[in-house]
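Read-outs throughout are calculated quantities, based only on the coordinates presented, and are distinct from any laboratory measurement. The structure displayed is predicted, hence computed values, not measured ones. Cβ atoms are built from the backbone, for glycine too; each structure is taken alone.
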Structure P
Amino acid sequence: MTENSQFNQASASQAAFVSDKRRFQSFDGGVSAQGSYARPLTNNLKDFVEIEHKLLKRQKARIPMGAGLSFASPQFGEDVTSVDHTSFTRVLSYEEDTGVVEVESGATMAHIYNFLIDKGRYIVTQPGYPSITIGGCIAVDVHGKNQMRDGNCTAQVASLKLYHPAYGIIEASPEVNKEVFELTCGGYGLTGHILSAKLKTKAITSRRMALIKLPFDDVSMTPLMLKECAKNNDFVVSWHDMTAPETAFGRGFLMMGKFFPSDDGEPEQFGGKMSETWGLNAESRKWPLSPLLGASYYSLPFTRLMNVFYGTLSRSRAEASTIAIYDCLQPMTTLREYYYKMFGISGFHECQLIIPEDKFMVYIEQIQYAINKFEVPITLASAKYFKGRQELLRFNGDGVCFALNFPRCQPGRLLIEFLDDLCLREGFVPYIVKDSRLPLSVVERCYGDNYFDFKKRLREFDSERLFQSEVSKRLCL
């Protein structure tokens, strides 16, 4: 481990950061906590360290914070100081021969895309929101549009720099300080502040993608279709209608995207940049116009109508469409703002599980039973195929990654608790960052020895538990 001398001295002549008390809330609306907020006034790292010095004097727990778009709450906690990294957005270096780019932790997906696209490269693992920071992507080990081929975010990280008050700056990679690297990637910010990361990039042949929607009626074919199509496409995801009648339950379409072959030039409309802002956060998501004191707009009749309309329109389009690459990586950004706002102040649940292929129909049969019993409006159901090994708290494994969205209401509560029981029985792996109320018992059962291994190794590394959050407290980390 190495310590950088520029971190040793902090300016005492003037305040290096702003701070205040505030109430934080998870994006899904399920969890809130009273904590503190600290933001460096500049991207000078000595300002960042002065925050740490102040916190150490007060023996205050802290946690890094990026865009604050996590559905759950790894970026805040009760009596925890959330340290904002969004000022740190610089591209620090780029290697022409390898395509490796080094960026600060607050650089967003849009920042990185806009830098790389002019060089004919991109990061293959992209979450669905342009304003998510790379530090956040690493902390929760996000996956992209073709996890089976590309892996998770960790696979794209060549190395990173981490700051922890007990050690100074640590440079970590799969070869150097491997233990720290493994704990940090998918470590939910609990090992310290990611300062920067070197990322692997991939060459692109075009700024255009061909998008094809392939309809299907038999939901049992989902694993095979996803797996086969992922081999030859740049992104593959399925959409399902989980409010359809019994005989049509789960029908939908497969969306496949593939780069156009290289040509002499790109049409002007495909040459633009990705928007670097997304106008939604945990507060602005609460649409004040929601009916019945903040209840969701998504009633069961309305959601059925919405799914029929969207599903029918999408399934009827036989021809391929041509879209810009950024619209494929970050689809329907503006439309999704309204989608989330319509959940109202009460918010929504998301349950994202990795389901082994041989248990996929067990999941479908059980979820169909529960949806019908509790009469829950499923606003979104989608799937991808995963390939990998589950380690520590990283969301990985072999099988179908299936995601459900539904309102946070009484029927929704009954469904999410039913899903908890299903995970306990079948061992399906839930994505911790997508569910702000995920119980410890489910995580212990579904992550098994990996959970206890992460907990042990984290406590050995950060023995004073300087870094904490609502997630770490709920999961007894």
Structure Q
Amino acid sequence: MQKNPLSEGLTAHNTPEPFVIVIFGASGDLSAKKLIPALFSLFTHNHIIDFTIVGFARSRWSSSDFKEKTAALIHNRFGTQTTEQETAEFLKRIHYISAPYDTDEGYTLLKKKFAAQKHLIYYLATPPHMYEPIISQLGKNRLTQSADSTFKIVVEKPFGHDVTSAKLLNSKLLSIFKETQVYRIDHYLGKETVQNIIVFRFGNGIYEPIWNNRYIDHVQITVAEKAGIEMRGSYYENAGAIRDMVQNHLLQLLCMVAMEAPNDLEPDSIRNEKVKVLKALRPITVDSPQPAVIRAQYRAGIIDGEKVKAYRKEDKVDPHSIIETYVCMRLFIDTWRWSGVPFFLRTGKRLSRRLTEISIQFKTPPHLLFGQADSTPISPNTLTLTIQPDEGITFRFNSKLPGFTTKMRAVNMNFTYGSSFAEKSPDAYERLLLDMMLNDATLFTRNDEIEQAWKFVSQLISCFKNDADKNLFFYNAGSAGPEEAHLIMTPYNSTWRKL
């Protein structure tokens, strides 16, 4: 493998050992949009030095074809931010194998050319139904066994379709790999603000004492998207918003907010605390007078001035589909810290804007000294962690208006990564790939965590199994979601934050 001449004089501190990364599904969108750009960025910033990339896919490309497509991708993505020399050096490290995933052909070639390397990483960027055939072939062809080499496997979401399939996939993985070799990836955990939650909570003495049911009224977690299903009709028809977003992204954010302080920053210490949160989630029922879950689907509408079609008109979607593209819910965590505090979660496609945030609303003062005589309402204090599009933290509090008055107005104290540190946060995949290469599993999901999340979600889905069509509402594309979403807030005199 080639050394990076651009890194001459750089110490090897915090850089991974030489490795080969095999990307299964290298001709797909995930590889082109996320993995190759992330690896190239890590290379140009000297975070990885000695490496080889092997694309493995069914597309009938040669290594030259893969290099040409990668060069075009780099040019379109990075433009003047990179040089011809950097691109040329990166392309020297690229190879390609064209073969089916479920036969010996490609694996025999892979073993012949690269099995002697000391550190092999297998990245599953294929459709989920190909995970098990690939894992089986890696084991069958003895591409995971060598006393002189180390092996890792990275598995993309969705990890299973329900708790049963997740357990079967875990069983298959752990029959060939050790748990310490398996990295189940959720790119949301690589985002800067998500990582900062632990530092923010446990690195500042002012917040942890009030991070409980004595001071917090409720928590809202929002993952809103303007995009639709983007040519993934067949996948989405089998997933829906609950499987696609709640089981992973939303529950991961919930765990980061609600977890107890770990004993240390070792990966398993943090993941142990996340599992405790998932185990403490109160099961949801749908037969109560006040609904705890609202499912909805987008109709046609207007986004950014353009007409967009309804979900039922999307390609490869059943014209009578009852799959949800939006879901909101009210959850409770039955622990000492969070007893009685509602967590409101929502996610949806084709909403009015793209936004991911966690907002903690604090209780109002027990005795209102201000705002009584002049009827000025007192806004509750809120702490909002914005994850995308603009990563940062906002604290909202009340302040007196200038002049001869006691009137108040809510004002914001803002922190943004771009303005505070004068540099762009690394892409989530860059952080996660580098952590994996450096054997840091903190931001990856453990097998029991996956299964516990699916246990909760499978129970939730079963509530709608018999009457899914009766429990489905609708909203116009480009709106904030269905009007019925407010029903889960009503018992708590709360409203959703504005989208």
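Each of structures P, Q was scored by volume of the Cα convex hull per residue in Å³; the highest score is held by Q. Structures P, Q were compared on mean count of other Cβ atoms within 10 Å over residues 106-113, and the highest value belongs to P. Ranked by FRET efficiency 1/(1 + (r/R0)^6) of positions 258 and 450 (r between Cβ atoms, R0 = 41 Å, to 0.05), structures P, Q are led by Q, which has the greatest value.
Which of P, Q yields 17.8, 51 for Rg and Dmax of the Cα atoms in Å, for residues 250-305 alone, as computed? Label of the source structure: Q.
Consider the structures P, Q: one of them gives 0.95 for Rg/Rh (Cα atoms, Kirkwood Rh), for residues 338-441 alone as calculated from the coordinates. Say which. Corresponding structure: P. Ranked by distance in nm of label points 7 Å out along Cα→Cβ at positions 314 and 354, structures P, Q are led by P, which has the greatest value. Source structure of the calculated read-out (FRET efficiency 1/(1 + (r/R0)^6) of positions 146 and 282 (r between Cβ atoms, R0 = 41 Å, to 0.05), 0.90) within P, Q: P.
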